[in-house]
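Below, each structure is written out as structure tokens.
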Structure P
Amino acid sequence: MTLQITKPESRLQRWPPQQGQWTYADYARLPDNGFRYEVIRGELYMSPAPSTRHQAVVTTLVLELYHFVRQHKLGKVFTSPIDVVISELATPVQPDLIFISLERLDIVKKQVVEGAPDLVVEVLSPGTVQYDRQTKFYAYAEAGVTEYWLVDPDTCAIDIYVLRGQAYALLGTFGPDDQTQSEVLSDFTVAVSDICSLA
């Protein structure tokens, strides 16, 4: 007779994890297949690689912000793909663009950013509008991201939100005839029309 030993179910390694149970270690096992994966509150989200239109907008914003931040020695600018881990809330997210102030550069580690950036920019795509405007919106506010930009190439508008307590307030919606404003980077502006002309 063969003796069968059954391990308790709690010790079994299940793959993939159930929604709500994803960790950074689980995320790290995912294949590098061109999709963008993020984990918020243990839920896995996946989106396809961004379009050329999306990337053109991101590149322009990165260049504008990078030169400003470097010129004034204000901190560091990073663009996706970069893993931003925020305790148990986001493990990780990959914002399109982030700024981290000089005083907070200790959150930049060798492989990841551990903590909330000072400023996050997300460029909307047709498949991510609800995700960026709701799921990430509330997660970034809860995490303490001071300023959140939502760039909509379709409407040529940039919504800028600033943290007031534990929730976001709209600083302004900036259209094609406007220059953006920022509280985190008070002297930084970009012409919205320059962004839209690439979309």
Structure Q
Amino acid sequence: MAGRPRGTGGRAEELTPDQIHRIDKCLSGARHELRNRAIFYLGLGSGMRISEIIGLEVGDVAPGGRVSGRIVLEKHSTKSKRSRTVAVSKQAVKHLQEYLDSLPVRPGPAASLFPSQTRPRRPMTSTNAIMTLKRMFQAAGVENASSHSLRRTHANTLRRNGVDLKVIQDQLGHSSLAVTERYFEVDPIEQQRAIDNLKF
């Protein structure tokens, strides 16, 4: 689970709408439901890396007490070591707010957004977050998925919605478009539909 799933050409599989629905359904009533749902939808709704998600502090997402639709990632918390601003979907904002509102005591802005269960003053580890997602996928019967599937699903959904590749590149924090393009696969049905509609 630390790397890419086997048998997928070294790339995590994109999640389908049906798989996302099944995962969400399995979260209902589960242990740490609101926290895990917040992590899951933040990955889908922002395209952030799992290391970036667990490195967040409360003040990063809710600077005024309410969750914002934009998160500023400082350079020390990104893989590229460059700061960037990430847009967050309304769905992810909703689940983040529900998670924060469920906490018995609202943590201060410098507190970890997703703290470790055994060491509450520190964030949960990447390994713990990855294993948490793995258990979620297994419970829903989703195979060949990893934590990176959330990021890849985010990118491909934006592309299918006609979002400019440069915007997707900035959202993901890639240094070049060539890296971003590796996230995409050609859908034969989408390709045929595009060609069928050509008129000269």
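None of the figures in this text is laboratory data; all of them are computed from the coordinates on show. This one's a predicted model, so the numbers in the text were calculated from it and none came from an experiment. Cβ atoms are built from the backbone, for glycine too; each structure is taken alone.
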| Which entry (P, Q) yields the derived value 29 for relative contact order in percent (Cα under 8 Å, 6 or more apart) | Q
| request: Determine which structure produced the value 24.5 for mean count of other Cβ atoms within 10 Å over residues 40-47, calculated from the coordinates; the candidates are P, Q. | output: Q
| note | Output -5500 (helix-only ellipticity at 222 nm (-39500 (n - 2.57) for each DSSP H run of 4 or more, over all residues; to 500), calculated) maps, among P, Q, to structure P
| field | Per Cα Rg over 2.2 N^0.38 Å, the highest-valued of structures P, Q | value | P
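Quick check for you: by distance in nm of label points 7 Å out along Cα→Cβ at positions 56 and 144, which of P, Q is greatest?
Working: P: 3.9; Q: 3.0.
Structure P gives the largest value of distance in nm of label points 7 Å out along Cα→Cβ at positions 56 and 144 among P, Q.
For distance in nm of label points 7 Å out along Cα→Cβ at positions 16 and 48, which of the structures P, Q scores highest? Each step should come with its number before you reach the end.
Details: P: 1.7; Q: 3.0.
Checked P, Q; max of distance in nm of label points 7 Å out along Cα→Cβ at positions 16 and 48 sits with Q.
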